[in-house]
Structure 1
Amino acid sequence: MSQHDHSASEAALALQATPYYQLNPDRVMDAVESLGFYCDGRVMALNSYENRVFQVGIDDGQPLIAKFYRPNRWTDAQILEEHSFALELAEAGMNVVAPILHNEASLHRFTGTGGEEYRFALFPRKGGHAPELDNEDHLFELGRFLGRLHSIGVVKPFQHRPELNVADYGRIGQQEVLKSGLLESFEGRYRSLTDELLTECEKRLQQTDAPLIRVQGDCHSGNMLWRDNELMLLDFDDCRMAPAMQDIWMLLSGDALQQQQWLSEVVEGYEEFREFPRQELALIEPLRTLRIIYYSGWLAQRWEDPAFKAAFSHFGGANWWQEHINSLEQQKALLAQPPIALNPYL
């Protein structure tokens with residue numbers, strides 16, 4: 001066994017011994033019942049990898065969603081600021097899934113029988129399906145929603161949540177990959193390519209007038225619900241200070257023409273509440289590039305988590321790294337092209 005394999009095995013054993021990774025239905029129900037709710041025995045794990053999230057049946061009431069926070073990722077102050085932002089949006093009439101306040105608190109602690117401590121929050125269960133990003137009406141409503149969200153997000157800054165920048169987002173993602181030992185023969189190419197891309201992203205961010213505001217931060221269709229012709233936004237776990245475009249570029253895919261067409265619908269809705277930040281169009285590909293690098297680092301950092309190994313079994317192999325480097329090469333080409341322009345009639 002190599003030194004790396006031995007270290008990885010020790011890390012895996014230590015990880016599996018951590019109670020957070022072994023949250024079972026009994027622990028989940030005990031935590032929920034510690035707040036005075038009575039569970040009916042139905043506990044269903046939901047798809048979530050960063051945290052542990054469960055739907056819990058409640059006697060004489062609607063099921064609740066219990067979110068158990070991954071240890072050592074966010075401080076209490078950062079979690080409470082996440083909750084405060086969602087509650088602020090909800091109080092303004094926006095359709096967001098905000099935490100339930102119990103005895104005026106949104107973040108709770110539960111100590112298990114072995115002395116282990118969990119931090120968790122409860123949310124109402126909401127149903128719906130992902131919006132259709134090729135539907136003009138849905139794109140228009142997405143634009144309206146984000147315009148309103150950003151008109152609130154710009155009012156004041158976060159005090160504790162992180163800032164989206166190259167050093168603390170892209171560069172850390174790169175370093176997590178490099179120290180993982182997973183790259184093998186791809187390490188040299190990965191290092192040189194990501195160094196080049198991160199340097200270019202840093203330059204673009206410095207050159208663009210893009211004020212940092214409070215954003216949802218992970219605004220993809222998996223974090224949205226569409227029901228009864230209304231949009232709902234959930235999961236503010238990645239909210240941070242960032243350019244407004246961080247919440248917009250994830251709505252765009254396809255070639256430049258398709259992105260321009262979709263963007264025109266988003267802009268029309270957005271400007272019902274706030275002027276669209278046209279200068280930030282130059283950040284679409286830099287932000288996309290940072291996300292790609294961050295995502296691979298996120299996977300590498302969590303790779304010893306049993307839930308990640310089960311959900312991302314394809315990660316870390318030669319084919320995965322080749323495809324990842326190919327996607328980075330594509331981003332390099334896109335960064336060399338002019339940014340998407342809005343329809344001149346908008």
Structure 2
Amino acid sequence: AAMADRLVHTLLRAGAVEVEEHGERGLWRLRQLRFLAPAELRRALGLPEPDAERTAWVHARGHVFTHPELAAAATVLDALPPARALARHALLRALDTWQADGRSGTWRDFSHFARGSTKLIGDSERAWLAAHLTLADFRLDDHTPLLLLRTAAELRLGDTHLTLAAIPDFVALSPDTLRQITGAASGPAVWFVVENRSSFERVARACGPDEGALWLPGYPPGSWRASVAGLLRHLPAPARIACDPDPDGILIACQAGTLWTAAGLDWTPWRMDAADFDALKTTRPLTERDRKLLDSLLHDPTLPAPLTHLAKALATRGAKGEQEAYL
């Protein structure tokens with residue numbers, strides 16, 4: 001009690017509190033004590049702010065997501081305790097940026113992107129995300145990324161020779177396998193790089209002995225870039241890059257093409273001109289995001305002429321398409 005009395009007087013002299021006293025039998029007794037700046041005092045003492053997490057959650061829930069599935073998932077977070085809601089909301093925001101940046105990879109890649117370490121997303125969080133999102137749309141994978149290709153080349157892996165000409169359609173090689181390549185022979189004269197999987201398979205089966213095909217899984221992920229860069233050191237050839245006739249397809253083609261440019265090789269768009277787009281029987285209207293991306297592309301002086309013509313056609317018609325319809 002004596003310590004409490006001294007504490008009250010210390011706080012009073014410091015201007016941190018005001019007190020109300022009343023007289024009782026000739027003595028003044030403390031009736032009420034009011035803190036004048038409680039938040040400042042808590043900060044000075046290193047004490048947590050009461051309801052800080054709830055206040056932070058009220059602020060965080062005003063975030064506007066660009067992807068509709070993320071916005072829908074965020075609406076169910078109110079039912080969770082504020083600390084858990086904040087953590088999962090932060091993952092949704094990270095996924096929004098991941099999607100906008102065109103990233104792809106494994107859960108460890110995303111964990112490092114979202115939280116700075118590869119193992120900081122728990123099983124319960126992954127299960128929650130899987131229950132509320134179509135994770136394939138966000139290019140998240142549990143498995144080793146594979147490079148799908150068709151070529152008649154012969155690869156040397158140390159003392160071993162791998163004859164790909166014996167494979168009738170296409171093969172999938174892991175990053176570790178590609179890193180083991182020490183040399184190659186009978187490489188293609190051209191690489192056909194195709195975005196959509198169905199179109200890639202058709203192109204791969206139709207390849208001649210001096211042609212090669214590579215599957216481009218949307219925006220080129222880091223693992224794909226590394227694998228293709230390594231492959232081109234042993235099997236250099238110019239590229240013909242085919243992506244969807246839409247704003248994202250144009251940007252994807254340009255991003256993939258930088259690998260050939262970096263290797264000192266030519267690349268050109270393939271089956272991505274306005275005539276291919278006009279031949280489509282079915283198209284979809286451009287979204288607001290599509291229009292903004294098109295505007296950015298059309299102001300890029302480095303955009304190849306065929307892609308500039310396609311971008312102008314998309315903008316004029318207000319529509320976009322998919323390459324499976326003609327390739």
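In terms of mean count of other Cβ atoms within 10 Å over residues 65-72, which of structures 1, 2 is highest? Answer by largest value of mean count of other Cβ atoms within 10 Å over residues 65-72: 1.
Quick one: Rg and Dmax of the Cα atoms in Å came out at 21.2, 64 when computed from one of 1, 2, so which one is it? It was calculated from structure 1.
If you line up 1, 2 by relative contact order in percent (Cα under 8 Å, 6 or more apart), the top spot, with the largest value, goes to 1. The maximum of FRET efficiency 1/(1 + (r/R0)^6) of positions 41 and 81 (r between Cβ atoms, R0 = 35 Å, to 0.05) over structures 1, 2, that is, the highest value, falls on 2.
Every number in this text was worked out from the coordinates using simple rules, so none of it is lab data. Remember, predicted model here, so these are calculated numbers, not experimental data. Cβ atoms are built from the backbone, for glycine too; each structure is taken alone.
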